[in-house]
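Peer 1: What follows is a set of structures to go through.
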Structure P
Amino acid sequence: MKRSIFLISVCIGFSWKVFSQELKCNVTVNSNQIAQVDRSIFDALQKGVYEFINNTQWTDEIYQDYEKIECGIFINVTEQEKDNAGQVVADRYKGTITVNARRPVYNTSYYTTLFNYQDNDFTFQYIPFQQFYYSENASMSNLTAIIAFYAYYIIALDHESFSLEGGEKYMIKAQNIVNMSQNLADRGWKANEGNNNRYWLVFDYLNPAFKPLRTLMYNYHRKGFDVMQQNLEAGRAQIIESLKTLEQIWTQRPNAFLLQVFFSTKRNEILAMLKDTPLSIKADLIPILKKVDPAQASKYDEVNK
């Protein structure tokens, strides 16, 4: 079921008007670790990123105000970049960017998190009050490319949670940004820069080996959580069965980066659900979770009592 149909059923009866933008994103920039710099620079950065991600039309779909995808960006600026001689480079910064997104669960006030990820390969140039311009066919600054990449990644995951593999075209748009950014000197875009960056976030997601994860995204959210309000047992059973498929991915790709991202996003929610699940129902799932998320095995043991 498409997101629009789902949310119309939730919000029917409310007055609305058409908006073209897809995201409702809160943006925060923290620069406390940067000394002796005019703070208005980072205030302008925060405003610029906010307006760029919220006011850009990322798709050709029509979103009502209540349909917008709720998300957040937290930019933590930790230092100014230096050249090989140790001199500070004007307008160049390092830090981290944390991106999260959530969507409502049908007929409840509960929101389920779709994405929660801290990107440590975050360097950028920012000239106060510079404009952000997104283009599908031209190179962009690293900062613009990163924001556009995560905008499409969020939109893709949201669609994946409402329809089976429904975010394909937006994940491909995110992939295209990776391809267009191969000429950038900044890290995070290339396959040879490690196995846990933006390149692997999107290329692994589109890899057929991770198709079970895409099916899980749909079954877990649309057939699981969205059903639980009307039929607790049926919804919970679907969630548990969907989580069992994680073992298929682990068998092919032990310690896969996408599994790490999935659990950083979903672990607390899964634990909370299992806490109230009868032992007989969760008995087969707990060993699988301990296998694919071994660092947190003690937490699964705790909810298995």
Structure Q
Amino acid sequence: MQQTFSQYQEQYLNHIRFQKRYSSHTIVSYENDLSAFSNFLCKEYESPSINKIKTTYVRTWLADLKEKDISSKSINRKISSLRSFFTYLLKNEIVKLNPVTTIISPKMPKRLPQFVEEKDVYNLLGETNFSEGFKGLTEKLLLEILYNTGTRKAELINLREYNIDNSNSNIKVQGKGNKERIIPISKQLKEEIKFYITEKRRLIGRDEANFLLVSEKGKPLDPKYVYNIAKKYLTQVTTVSKKSPHILRHSFATHLMNNGADINAVKELLGHSSLAATQIYTHNSIEKLKDVYKNAHPKA
């Protein structure tokens, strides 16, 4: 009986779900990418046996995606998903060759990450009128944490009270791949967190899950809610096109680099697995130096 791509797909997804413990967001991305290729194989090649899938099949699929104007970023992600899938099959001796090995990912156009200017962040956190009551406390603190620590949206939502180390003035964040990192926090942020927890106890009480940030009903924050809050208040202070929680992460890293932080330290604070991911922020620093030169040098 021939074993097809789709028959091994669920096995692989269970592997990354239960053994690798990837996030639900990552698993959905893998599932979508693998299902798209599986549907292509069914349509164009009548679902061949897993060992008969050739590199040419993959190339044809990618060419088809390109014709449909799928972005290079999305295509690269699909290649990565497919490569990881076949690496798993190869390791478990299900296939003899990985048909994605010789596939070259399309070049990505270099784009500098957008960020909020320091003066605008000051206005955001120092001059903005937030909602009344506990809701306003939550709105302000979530923005404070995003900017002061550079955490991702999912990392912020999953913060627990016990992740806050008051004696050492830091927080423990669980990032991608369940990797933990320690991020220092300022005395001001530490005091704001302590006050928030006190008010939460008074108004809502304790909850078993012990989430740091909660809604007025004591529930964990919804990802869409966090996004909408960031967009709402960033709209009031900046004209950058992308107004999201991730922009505050970019701002955190860019401001550190602009003020002379060591790139390796920024890498650790962001939880990047490689220095290459952090190096995009050096470009913003270089652009700032260029502006300084143009404005200050008489021969510029």
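The numbers here are math on the coordinates, done by the rules we state, and not lab data. None of these values were measured; they are calculated from a predicted model. Cβ atoms are built from the backbone, for glycine too; each structure is taken alone.
Peer 1: Comparing P, Q, where is relative contact order in percent (Cα under 8 Å, 6 or more apart) highest?
Peer 2: Q
Peer 1: If mean count of other Cβ atoms within 10 Å over residues 134-141 comes out at 18.0 when worked out from the coordinates, which of P, Q was used?
Peer 2: Working: P: 12.8; Q: 18.0.
Label of the originating structure: Q.
Peer 1: Something else: Which structure, out of P, Q, was semi-axes √(5λ) of the Cα gyration tensor in Å calculated from, if the result is 35, 24, 18? Working shown, then result.
Peer 2: Numbers: P: 35, 24, 18; Q: 41, 27, 17.
Label of the originating structure: P.
Peer 1: Additional query: For which of P, Q does helix-only ellipticity at 222 nm (-39500 (n - 2.57) for each DSSP H run of 4 or more, over all residues; to 500), calculated from the coordinates, equal -18000? Mind dumping the intermediate values first?
Peer 2: Details: P: -13000; Q: -18000.
Computed on structure Q.
Peer 1: Of the structures P, Q, report the one carrying the highest value of FRET efficiency 1/(1 + (r/R0)^6) of positions 46 and 182 (r between Cβ atoms, R0 = 41 Å, to 0.05).
Peer 2: Numbers: P: 0.90; Q: 0.20.
Result for FRET efficiency 1/(1 + (r/R0)^6) of positions 46 and 182 (r between Cβ atoms, R0 = 41 Å, to 0.05) over P, Q: largest is P.
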